[in-house]
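Got some structures for you, see below.
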Structure 1
Amino acid sequence: MSFLVFIGSVALCLVVSSALLQRFEEAAKADGSLSFLVIGDWGRKGAYNQSEVAFQMGVVGEQLKIDFVISTGDNFFDSGLRGIDDPAFDESFTKIYTSSSLQKQWYSVLGNHDYRGDVEAQLSPVLTNHHKRWLCLRSFIVNAEVAELFFVDTTPFVDKYFTEPGDHVYDWRGIGPRKTYISNLLKEVDLALQESNAKWKIVVGHHTIRSAGLHGDTDELVKQLLPILQANNIDLFINGHDHCL
């Protein structure tokens, strides 16, 4: 397994919106720049090179003086968290990302493996209050002045998790009815992108849209999400899932 780590140079304050997407504010540096790391598919209790990658993230994070970290989902393998007291949280997160430069806000979305556990645990404000740098929501926006980042919950789009779950049990609390959930999410993302005046518009999700990797294209996102991203001229789509750099 390999980890996806993205380095970008482009004061946390929650603003609760009346719409579906909550909005968070990040101040850019004095020179107007922004630096952050992105990692996906990482929660391995230090194994599969996770600890080594975490160490190098700390080094690079210090060099770039990063403002925050983004996780593209599959935060805890193999099946998310069992609850807010699951020791896997400390074993895969708190005790792994110990470098001082990584003690910044982590903005995280859910992946398909996270949906196999207790989804509400990762989303719980109790967990966030106990671990101040941890923030995981289904979909939300981070406004960082020069860049605006739109986090999209991609797992509910994928048909096979519903029609061919195999031995896996997915926690679909909070997204039913599915068609309404997806329809509302697409409308909110489209509207938020249209209203954005940021120099950089960056969309973050777990699943690939187009990919030559192991999982290939995600047809549901190609049909439903990609046209919205193209119509709004986004600059980047950042994902995990494929386990390739």
Structure 2
Amino acid sequence: MSRIFVTGSTDGLGLAAARTLMADGHEVVLHARSKERASAVSALSSRSAGVVIGDLSSGAETRSVADQLNRIGRMDAVIHNAGIYLEGSRGNTPEGHARTLAVNTLAPYILTALIERPDRLVYLSSGMHRSGSGSLRDIDWTTREWSASQAYSETKLHVATLAAAVARHWPEVFSNAVDPGWVPTKMGGAGAPDDLKKGHLTQTWLAVSDEPAAKVSGFYWHHRQQRKAAPEVTDPGFQDQLVEKLTELTGISLF
């Protein structure tokens, strides 16, 4: 039995992953953006190993999520599932960042740095990461005209790169990125063509399976098959530049 933390586990793929892991006998710590969101899954939370609450668009609340989790105890695995998609505008978080960047990139970075190191890390990326720019010059959209699709693609490039960087720097940890496919969740929309069940089973498998195929690191996955990621993801130079930029934006060092 493993103890796993799943961010964004009150709906969509995160909720499906949490339910699957709990049904298989694992201890799952849930995450909700607010107390109201937590109450929406009260039946599940009563069977969980705990619930942590915090809005990942806020750096301060993201740090609080890490603190709450560390008080519960060390996790065997963390699934960085939470994310937002097509925001109508850049937005402005309490720290002044673009909301898409804050939730999709800065939050998993902060949590990776501050949570007691688990054995396994799983980051949800997207096939759209291949459309993300390789430039890190204005990842916070302070000078560019806002593009929701491009911003999302870039953050998914960032998180896949982060997974690969962690795999390179922490060889004792299995760190991987997953493309869940375009699935019919609230974020993906009812018309999404991919399989919802397959959309969450790769990350749960990577988080707990003892199969040799799952106990690997530094790969990009889709439906339990390794796929080739964008060239930047496996480029050590780009990895280091990204981590340096995220250290600058958050004030938190990872390596």
Structure 3
Amino acid sequence: MLGRFFNHQKESQAVDVKMDVPRHVAIIMDGNGRWALKRGMPRNIGHREGMKTIHRIAEYANHMGVKVLTLFAFSSENWLRPKTEVDFILRLPERFLSSELPKLQANNVQVRVMGAVEALPSHTKKAVDTVMFETADNDGIILNLALNYGGRADIVQAVKRLSSDVEQGRCQIEDITEEMISEKLYTSDFPDPDLLIRTSGEIRLSNFMLWQMAYSEFWFTDVLWPDFGTEHFAEAVSVFQQRKRRYGGV
């Protein structure tokens, strides 16, 4: 069974820019802690190294023609980790966005954030608010950071918003469609992900964009996120280009 998921080495070839490049790529950036522990270092060092990977991949995806890159930066379940680790992770957006803002501007990157941002520490929220404001007019790739995000919570808040529309008489229950639910999700402005990449050898969604990835192509790799390079991203896109997307048809 695992051979089906980890067959990218056999399938890999150079990315064909004349073929369809995924419009929206989602990445579960897994393996930072394990990367550090394998080297006898604290887990926080792995998170710091993983942060450096973000700019490298975002720049490459932008050059390739990807329109949206969504990164699972902090899940609603990550609060269960040790407080010192959580505090460190939630300082990373502040450090990353402040140091990388000139590069983001130079590369015409627009930064978005999705999730329950109101529950984040004030310093984290201030950092993301600032960078979203500063890059709002950029029309290159959208770097969409999922912070305090959970796929089930995303669906719940969409249902609540639709319920409010029904209560206010803006729509009827029998008129509710899949499209209407999609319009209430955090990703309402984006196409659904064409490709999901997950690093570190884990093979699960971990409550990430459950509604949106109904027909996404999945690509898993044993590579830990700090070691994930442009060659791995190109490999994932190459495999994506070779797959036949039937959407339930033949």
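All of the numbers you see were taken from the coordinates with simple rules; none came from a lab. The model shown is predicted, which means the values in this text are computed figures rather than measured ones. Cβ atoms are built from the backbone, for glycine too; each structure is taken alone.
Work out which structure the value -7000 belongs to, where helix-only ellipticity at 222 nm (-39500 (n - 2.57) for each DSSP H run of 4 or more, over all residues; to 500) was derived from one of 1, 2, 3. Of the options listed, only 1 reproduces it. Source structure of the calculated read-out (Cα extents along the principal axes in Å, for residues 24-103 alone, 38, 26, 24) within 1, 2, 3: 3. From which structure (1, 2, 3) was distance in nm of label points 7 Å out along Cα→Cβ at positions 176 and 200 calculated, if the value obtained is 3.5? Structure of origin is 3.
Here distance in nm of label points 7 Å out along Cα→Cβ at positions 168 and 232 has been calculated and equals 2.6, so which of 1, 2, 3 was it run on? The value was obtained from structure 1.
Given 2.4 as the derived value for distance in nm of label points 7 Å out along Cα→Cβ at positions 56 and 120, which of the supplied structures 1, 2, 3 does it correspond to? Derived from the structure labelled 3.
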